[in-house]
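Chemist: As structure tokens, here come the structures.
Throughout, read-outs are computed from the coordinates displayed, never taken from laboratory work. No experiment lies behind these values; they were computed from the predicted model shown.
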Structure 1
Amino acid sequence: MNTTLIIAATALVITSMLCLAGLRAWRGWLDYRKLELASRRGPDAKEDVGVRIELAAVRERLKKLEAIASGVEL
């Protein structure tokens with residue numbers, strides 16, 4: 001009876017350890033894939049929006065300067 005209980009407990013512990021090791025490996029692989037995809041994607045979308053806003057402001061100023069240069073009042 002004791003031998004059977006010890007074998008069952010040992011098998012349960014070994015199975016738990018293998019499952020935890022597999023889970024940790026899976027999470028590590030997912031983190032690796034996230035980093036790989038992030039490096040392919042390039043700059044963040046937030047930076048892209050900021051650049052677009054700046055470009056729009058520069059274009060607006062350029063239009064105003066061209067209008068002033070051509071003598072048209074705004």
Structure 2
Amino acid sequence: MTLAGAEAGAALGMLAGPVGATLGGLTGAIIGALIGGSTGCAAGVALGETVDTHVLDNYHCLDCNHTFGRSKASA
């Protein structure tokens with residue numbers, strides 16, 4: 001994502017010459033990194049919620065200290 005943003009920025013910056021290509025490439029790389037980071041964050045949150053809901057033992061018995069997850073029948 002970052003490389004694609006840098007290439008697009010450099011191509012647009014070529015209209016302003018070598019300095020424009022450099023600044024456009026840098027700006028494109030930064031924007032591409034931000035978009036890639038936010039996309040990865042959203043995917044991580046969705047995966048984390050799925051693992052938390054379906055894999056981990058989320059419930060705790062206060063009487064016997066047993067931890068357990070939801071059974072498939074109660075889902």
Structure 3
Amino acid sequence: MTEQMFLEEMTDLMDTEEELSMDTALSDIEEWDSLSHVAFMAFAATKAGGKVAPADVKEAQTMRDLYELLCGAK
């Protein structure tokens with residue numbers, strides 16, 4: 001998955017109109033909440049076979065962190 005594809009998926013997942021970049025801080029995204037966290041875990045389960053740990057997602061600070069979790073889990 002390319003970075004652009006990931007950002008598009010995350011924009012849809014969070015149902016945000018904010019323009020996301022790999023360096024966007026998760027804390028700056030109003031829609032990044034517990035529901036988005038769960039939705040990302042479901043997304044990761046399908047894309048990475050469930051190999052992304054919830055604790056790692058909780059520690060993520062940027063979109064890049066989430067992307068690297070997703071890509072590194074394969």
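Chemist: Work out the source of 79 here, i.e. which of 1, 2, 3 gives that when percent of Cα pairs over 14 Å apart is computed.
Modeler: 1
Chemist: Which of 1, 2, 3 yields -23000 for helix-only ellipticity at 222 nm (-39500 (n - 2.57) for each DSSP H run of 4 or more, over all residues; to 500), as computed?
Modeler: On the way: 1: -32500; 2: -23000; 3: -17000.
Traced to structure 2.
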